[in-house]
Structure formats: structure tokens, C-alpha cells
Structure I
Amino acid sequence: MAQKGSETTVQEEWVEANKQLFSAKVDLPDVLCMEEEEQAEAAPQYGRLWKEEVDEHEKEAILEPFNFTFYYIEDMWK
């Protein structure tokens with residue numbers, strides 16, 4: 001995962017390269033701004049989604065730091 005203060009991430013490059021497709025701002029996932037220790041805690045939780053059954057509420061909580069935020073909902077489907 002990217003570390004706080006690191007060079008441009010793949011995610012940032014993707015948003016920048018595709019910004020002409022978006023009608024509004026796109027925020028990067030919060031995990032990219034987390035300290036290394038927080039990232040190390042979030043990553044195994046994300047991995048659990050493919051190994052274990054988790055309820056919908058827990059799934060949403062695990063995915064939250066990995067989500068992009070689109071300010072114009074239609075941009076999510078471009």
C-alpha cells in the first residue's frame with residue numbers, strides 16, 4: 001500500500017489520467033492517507049472479505065477506507 005507522504009500512487013495516477021471523464025471531484029481512498037500502522041491493520045481486514053462470511057454492516061466498515069468518493073454519482077459508472 002502507499003505510505004503517507006510517498007510518491008504519487010497508482011490510484012492518484014488513475015484519477016489524474018481519467019479526470020476528463022469525471023463531472024466533479026473524486027476523492028482518493030482514505031487508506032492512502034493512513035499511517036503505515038493503520039494500513040497494516042486495514043489490509044488484513046480487507047483480505048477477510050474473500051476468506052470469511054461477514055455481515056453487510058461489517059463489510060461496509062471494512063471497505064470504507066478503500067472507497068473512492070465520487071461527488072457526482074454518475075461518475076462511478078464511467
Structure II
Amino acid sequence: MIQKKEELKSANSKFFDEILEVAGSNKSDEEKRKSILNLGKKQSGAFSEILGENKAKQYKKAVKKKIRPFKTKYKLATLIL
């Protein structure tokens with residue numbers, strides 16, 4: 001279990017670094033969007049490899065639940081700005 005946790009941390013860290021690299025690149029917004037979507041698909045595959053299909057779904061669901069309040073606040077802030 002500890003090994004899987006470390007693998008997840010490593011995969012998430014690498015994913016975050018790749019997202020920041022794409023976001024800071026000189027690509028067009030559409031190219032950035034496509035690249036980030038492709039990275040997301042790649043990351044989903046990594047979750048499935050590390051955790052197995054069922055556990056990966058549970059993990060993604062838990063992460064989305066934790067992120068939801070931040071997404072709501074972000075949407076409200078964009079309305080104000």
C-alpha cells in the first residue's frame with residue numbers, strides 16, 4: 001500500500017509539472033487545451049496501472065469531490081472579475 005501511495009505521489013507530481021510546462025508554453029490556447037486533455041487521459045491510465053480499474057475510479061471520484069468547492073469558488077470569482 002505504501003508503495004502504491006508513493007507511486008501515486010510521483011505520478012501526480014510529474015503530471016502537475018507537465019501541466020505547468022504546457023500552460024507556460026508558447027502554444028495557442030487550443031493546442032494547450034488539447035495537450036492538457038491528452039495529459040489527463042495519460043494520467044487516468046497511470047491511475048489504472050497503479051491502483052487497478054475499480055480503485056482508480058474510486059480515487060478519481062474522491063479527488064473530484066475534494067476539488068469541487070474550489071471549482072465553484074473559481075467560477076464565482078470569474079463572474080465578479
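Since every read-out is calculated from the coordinates, none of them should be taken as a lab result. Because the structure is predicted, anything quoted here is derived from the model rather than measured. Cβ atoms are built from the backbone, for glycine too; each structure is taken alone.
Say we calculate distance in nm of label points 7 Å out along Cα→Cβ at positions 16 and 32 for every structure; which of I, II gives the highest result? If we compare distance in nm of label points 7 Å out along Cα→Cβ at positions 16 and 32 over I, II, the biggest value is for II. For relative contact order in percent (Cα under 8 Å, 6 or more apart), the highest value in the series I, II is held by structure I. For mean count of other Cβ atoms within 10 Å over residues 24-31, which of I, II scores largest? By mean count of other Cβ atoms within 10 Å over residues 24-31, the leading structure of I, II is I. The value 14.4 for Kirkwood radius over Cα pairs in Å was derived from one model only; which of I, II is it? It was calculated from structure II.
Can you tell which of I, II yields -32000 when helix-only ellipticity at 222 nm (-39500 (n - 2.57) for each DSSP H run of 4 or more, over all residues; to 500) is derived from it? The value was obtained from structure II. Taking distance in nm of label points 7 Å out along Cα→Cβ at positions 40 and 56 as the criterion, the top structure among I, II is I, with the largest value.
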